[in-house]
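Listed below are the structures to be examined.
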Structure 1
Amino acid sequence: MKQWLDFVPLFLFFAAYKLYGIFPATAVLVGASIVVYGGIWIADRKLEKNHVITLVATIAFGSITLLLRDENWLKWKAPIINWIFAVVFLASHFIGDKVVIERMLGHALQVPTQVWQRLNIAWVLFFIFAGAANLYVAFTYTQYWVDFKVFGSLGMTLVFLVGQMLYLSRYLPGDDENKSGA
């Protein structure tokens, strides 16, 4: 349930954009992000690193967008967040004893280190691609960038997650076949 809270500010932003335009929508995005992540912090007394990165970027880029009345600042938020995640996932190959994806899912699945490393690289490539796609659409197809930000990015992520689940399905408990690191 908590994972779906991340989408509340995005969907409120989309609705406000369609009804009122970019600047009111940006204010809604910033406010909703503060409320959602503030609520998570109150409930858990902590925020995940990805929540902190998203919240800080939303407040920074949203505030600059509103102060300068320039939507281009907000258009950079999604690419930069994606690229920050790409750097973090890539850096985990060189820092620490586990890659990020293993830290996230290792409690649920036992797979060979090589598989975690492949998945982690897949996430790095996905984040680079997602950032580039967001940037391209935002500055090339300006009239569609909010639609893409909500539905295109979400669709890309869901397709990627399904592919990842299919790849990991051979390692689910009870399936002893193919657990050698293929």
Structure 2
Amino acid sequence: MRAAWPTCWRTILSLGIRLETHWDHDPVRRLLTAAFGRSAEAKLVDQLRESESFVPNLCLVAEQSSVIVGHILFSHVTLESDPPAQVLALAPVAVYPAFQRRGIGSALIHEGLSRADARGEPLVVVIGHPDYYPRFGFAKASSMGIEPPWPVVPEEAFMAKPLSSYREQMRGIVRYPAAFDAV
């Protein structure tokens, strides 16, 4: 008799990741509000979708049995380097609480980073938990000469991941779109 696969592997194998469509906006708003326990992230995503920073090909949903259970968004931010560079910010990534700790967030991050690299994007920054994001290749952004725009962001929480098109002269302060000021 064959042993049953762990729950996380069953979840990942039945998971589908695809581009977000306009039909997904309401379900994504509900997911973000449930995942964060507030509506600020849902409002952020709505504002980013309407901004020049929005990258539709890097706005993904995870589905299980035709239900959206996860979401990730990457948007363009400006790295004030010499010359200034357009890089990506990963924010937010969310999974419905009942589906967390099953690898869905990790699958979204891996897929998003892979698609970003394939597009020729040079760098991704994230403000997040310093014990979580290093597993995806993120490291302290300060070690690359990259600084957050807000002094309240702890150094260990502001991380960056260089992609294939990254160049070492990409150093400086990251400027986020105005939509992030409200979060």
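Miscellaneous remarks
- Ranking 1, 2 by mean count of other Cβ atoms within 10 Å over residues 128-135, the structure that comes out highest: 1
- Structures 1, 2, by distance in nm of label points 7 Å out along Cα→Cβ at positions 72 and 136: label with the highest value: 1
- Given 2.4 for distance in nm of label points 7 Å out along Cα→Cβ at positions 32 and 56, calculated: source structure among 1, 2: 1
- Source structure (of 1, 2) for mean count of other Cβ atoms within 10 Å over residues 80-87, computed value 15.0: 2
- Which of 1, 2 yields -7500 [helix-only ellipticity at 222 nm (-39500 (n - 2.57) for each DSSP H run of 4 or more, over all residues; to 500), calculated]: 2
- When Cα Rg over 2.2 N^0.38 Å is computed for each of 1, 2, the one that comes out at 1.04 is 2.
- Distance in nm of label points 7 Å out along Cα→Cβ at positions 40 and 160 derived as 2.5 - corresponding label from 1, 2: 2
- Comparison of 1, 2 - label where relative contact order in percent (Cα under 8 Å, 6 or more apart) is highest: 2
- When mean count of other Cβ atoms within 10 Å over residues 16-23 is worked out for each of 1, 2, structure 1 gives the greatest result.
A short reminder: the numbers here are calculations on the coordinates, not readings from a lab. Quantities reported herein were computed from a predicted structural model and do not represent experimental measurements. Cβ atoms are built from the backbone, for glycine too; each structure is taken alone.
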